[in-house]
Structure 1
Amino acid sequence: MSRISVQEQDFDVTTELQAICDARTDIGATVTFVGLVRDMNLDDSVSGMTLQHYPGMTEKALHKIVAEASQRWEVQDATIIHRVGELSPGDQIVLVCIASSHRHDAFEACSFIMDYLKTRAPFWKKEMLKDGSSRWVDARESDDHAAGRWEN
């Protein structure tokens, strides 16, 4: 049902959306989210980012997040692609594409998955700053707050 990929190479949103809908007439809505690398974070200029993950564990966590979304909403299909490695401002980082019979389920599931990706998936981000320094990106309170709205 779902496609999960953690990869270095970029992705094509149109290709992924076509793949999730190909030969399906039961889908009434798709919602697609694409996250991009910003050139600014915490008032500092960012020149690049390195994303690392724990192979095997990361994919398992992503499948678990999709499974939980599918228990809450009608998710007919899902694609999550998360990039790792060296990225530059403007590069695509993450794609979440949800297919459902109804738009409400697709929007909610996509939002839920992104909130949980930010707080529960084992990715580590290191930003390279334009002044030549670097720093690991800590979890944000705002991400925890967003994910908290889904707690029972």
Structure 2
Amino acid sequence: MNGRFTIPKFRLPGFVADLGQKLPQWPHALVLVGALNAALKMKLLPESELTLLEGKLFRVRVLDTGGEASYTYRDGLFRPLFSPRGEPDLAFAANLSAYLQLLARQEDPDTLFFNRELEITGDTELGLIVKNMLDAVEWPSFQTRLPHFRH
């Protein structure tokens, strides 16, 4: 091991999702949209691709927490949708560990998808646009600020 902390594959117990599904879902959408808009403000997302997201409905489900967030991109901002109408143009579903591995760049979307750890449904072309946008993001390096964990 090179001293980097790695996120293990895990699945939260079933009762967590059962409980999570009973809780209000709007906080998830607010947090996700807040993070996406912060990435916009920090110029982390490629602006040339954003117009292709205009008016599209997106849904992100975290299967083992029971959380779900729906949102859209409109007039230059990501916006939460608390009562989305119809099916999303693009939907993602995965366990929490898969999303964390994606964010940490420990795994890429293709690997998770082909290992059946990330479900992507909806418009295939839109899915490729979003995947390419995420691949193009240059995340700020937090690694230097984190202590090195040893296993």
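Of the structures labelled 1, 2, which one yields 15.1, 41 when Rg and Dmax of the Cα atoms in Å, for residues 40-87 alone is computed from its coordinates?
The value was obtained from structure 1.
If you rank structures 1, 2 by distance in nm of label points 7 Å out along Cα→Cβ at positions 16 and 64, which sits at the top with the largest value?
1
For distance in nm of label points 7 Å out along Cα→Cβ at positions 24 and 80, which of the structures 1, 2 scores highest?
1
Can you spot which of 1, 2 the value 32 was calculated from, given it is relative contact order in percent (Cα under 8 Å, 6 or more apart)?
It must be structure 1, since only it matches.
By the measure FRET efficiency 1/(1 + (r/R0)^6) of positions 8 and 104 (r between Cβ atoms, R0 = 41 Å, to 0.05), tell me the structure among 1, 2 with the highest figure.
Evaluating FRET efficiency 1/(1 + (r/R0)^6) of positions 8 and 104 (r between Cβ atoms, R0 = 41 Å, to 0.05) on every structure, the highest lands on 2.
Kindly point out which one of 1, 2 the value 2.1 was derived from, the read-out being distance in nm of label points 7 Å out along Cα→Cβ at positions 112 and 128.
Source structure for this number: 2.
Hey, distance in nm of label points 7 Å out along Cα→Cβ at positions 96 and 120 derived from one of 1, 2 reads 1.1; which structure?
Corresponding structure: 1.
Quick note: the coordinates plus some simple rules give every number you see, no bench work behind them. Predicted, not measured: the structure shown is a model, and the values here were computed from it. Cβ atoms are built from the backbone, for glycine too; each structure is taken alone.
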